Structure 1
Amino acid sequence: MNARFTTLVDRALDTTIVPGFSRIGYAARSRLFGWPRDQYDLRGRVIVITGATSGIGLAAARRFAAAGATIELLARDADKATRVVDELFAHSPSGVGIVVADMGDLDAVQAAADLLAARHDAIDVLIHNAGALDNNYATAPDGTEQTVASQVLGPFLLTTLLQEHLRAAAPSRVLWVASGGMYSEPLAVEHLEMRPHEYNGTKAYARAKRAQVTIAGEFAHRFAGDGIVVHAMHPGWADTPGVARSLPTFRKVAGPLLRSADEAADTLVWLAADDGDPLAVTGGFWHDRRKRPIHKLPSTRASDTTEERMRLWEWCEARIKAHLPAVGAADE
């Protein structure tokens, strides 16, 4: 098929959003670009994935297991994680481990990083997939609003603590599962944490996802030259347990257009497993196996300044500081 034609169709789908984010976009692009079904051999590779007990994370874990990867499931519910491990073992001889931790609890994240480091000399892929849209205001153990704690600070800390193990596996990857909802929110550190009286779950989620994409870009810059590529992606609109729980009205209206969890996981699996384009560049924001702009509105583009990006990075560093090894501790 003519490359110019396929590119024009792809851009039209992305610009119009509704067909591009829905299962229509996935179906059209998979045919236009002739995506082959997974033929990956991931034996010998260690993949750490958060939020893999349901939805997109579980769909991805199934495909990693089928390809022979060693998988570490980082989950807050040990019983659900055990059931997933039993399922994965039933379909694949790959190794599957469980690390129990709530990504919003920085003490638990620190302990999880220690356990992963003890189990593996090197980690090939770290996937930040955990993330719920909570309609009720709550705080993490350190007092941070729960959405920000679990989707921004927890992943920031885990990446920082595991960076030497990622370097040991180079070329390795850090992947962030964001959301197209972040297109509606500017980058504003001052407003990242919502207060109880103003809390709106949808906005809190979108702001956290905007922060994730920014942080992914900053990690990509800092890891450049270390053999660690960093990407963010959004899966489109998918019919997952999280959507059913948090956005029942949206699910009812958009139901026929929603992607399956497996369709939504496709780009994530491709970014984690393919040794072509995903390793050729770093710092990309992807949807349906193509790099996408991180802004669709002038207002969000104007907010994305060097100063605000640095402000977010420094804010995260300050919040996780107590959980980092003391300077020189590794040499003692």
Structure 2
Amino acid sequence: MKIQKATLAQKLNKIKGAVPKKATLSVLQGILVKDGYLIANNTELTIKAKIEGAEGEAFIIPEKAFDLINNLPEGEIEIVVMAANTITIKADKIKNKYQTMDPEQFPATVVQEGGRELTIKADTLLESMRRVSYAVPAKSSNMVMTAMCLQAAGGQLSFVGLDGHVLAWDKVDYDGEFELLIPKNTVDKLKALGLSGEVQIRHNKTSAVFITEEFEVYTRLIDGQYFKYQTMFKELPLHTVISKINLLDAMTRARMCTEERCPVRFELEGRSLSLSIKDKVTDYHETVELQEDIAESLIIGFDARLVLETLKAFDCENVGISFGGPKMPMIVEAEDSDFKAIVLPVAIK
């Protein structure tokens, strides 16, 4: 195989995150080159990247060769398949031989059959996934929580994540009905690939594949029924509007002043929000202006990290914030889209 170093390195770097550090099958600790694709597989997730010049004999690029390829000089490189599962990588005056593995032992990619499919623009898919993904935990005793829910119903496609402390929900127009529970790891890889154009999603009860002109991402689906998230968003009596960046900056400064995981205290009255964080070494206070009068004064506490992560998920200049009382969640809503989130309160002294 002869290929430009920049082309090969770019695609390798896109998909190498799917190569497992440890695997029961050692062959998975490399990237398969076969039929015009680079293929990474960790048994839960498979990523295929189209690449020119890879239509010849199948072989595996071992993980220990990734760094060498990235550090080769620009220009053409050649990978030659040798006997007894070895490959030689050549570039200019550089040549190195690697012991590799039998490509025939690499697990075949599962082809979706007997399922359904839909098409969505990559920008739309990735934007909603990016907004919601912060609310999906990497680990949980409840496996359903480790998934992002894609649910189509009533002319809308919802993207939902929750971890018991925050809940994020975005939606776009879509005509159809289905529900997919996509593992967080798959969501993170889809975001990192930089998909473009249109994405075709084929799915059945147990698995799904996301297909573009450049990539194919195969994933298992998490089994289970998702939570009734719609019922958690209720109209609350106390509402106001605030500059997202002003509140985000104030929260960032407050968090910088403490090393402990202590709550942030919100005191809302009239057109002002006074926030404070206090621990053994700091006592931080800042007041942020509200754009609308709040109906009655309120004191409530939140986990500062969760508030920061929630605000960072919003792209708009201003957000609406609503409250029901000191023990009720805060609802945050975008001014320019259907994206909204819930943050649960914490006890404060």
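Comparing relative contact order in percent (Cα under 8 Å, 6 or more apart) across 1, 2, which is largest?
Once relative contact order in percent (Cα under 8 Å, 6 or more apart) is worked out for each structure, 1 has the highest.
Have a look at 1, 2 and say which one yields 14.4 for mean count of other Cβ atoms within 10 Å over residues 95-102, as calculated.
Attributed to the structure labelled 2.
Which one of 1, 2 has helix-only ellipticity at 222 nm (-39500 (n - 2.57) for each DSSP H run of 4 or more, over all residues; to 500), as calculated from the coordinates, equal to -5000? Could you put the intermediate results ahead of the total?
Numbers: 1: -14000; 2: -5000.
Only one of 1, 2 returns -5000 for helix-only ellipticity at 222 nm (-39500 (n - 2.57) for each DSSP H run of 4 or more, over all residues; to 500), namely 2.
Name the one structure among 1, 2 that distance in nm of label points 7 Å out along Cα→Cβ at positions 151 and 167 of 0.9 was derived from.
Going label by label, the one that fits is 2.
Given that mean projected area of the Cα convex hull in nm², derived from a single structure, equals 21.1, which label among 1, 2 identifies that structure?
2
Read-outs throughout are calculated quantities, based only on the coordinates presented, and are distinct from any laboratory measurement. This structure is a prediction, so every number in the text was calculated from the model and none was measured. Cβ atoms are built from the backbone, for glycine too; each structure is taken alone.
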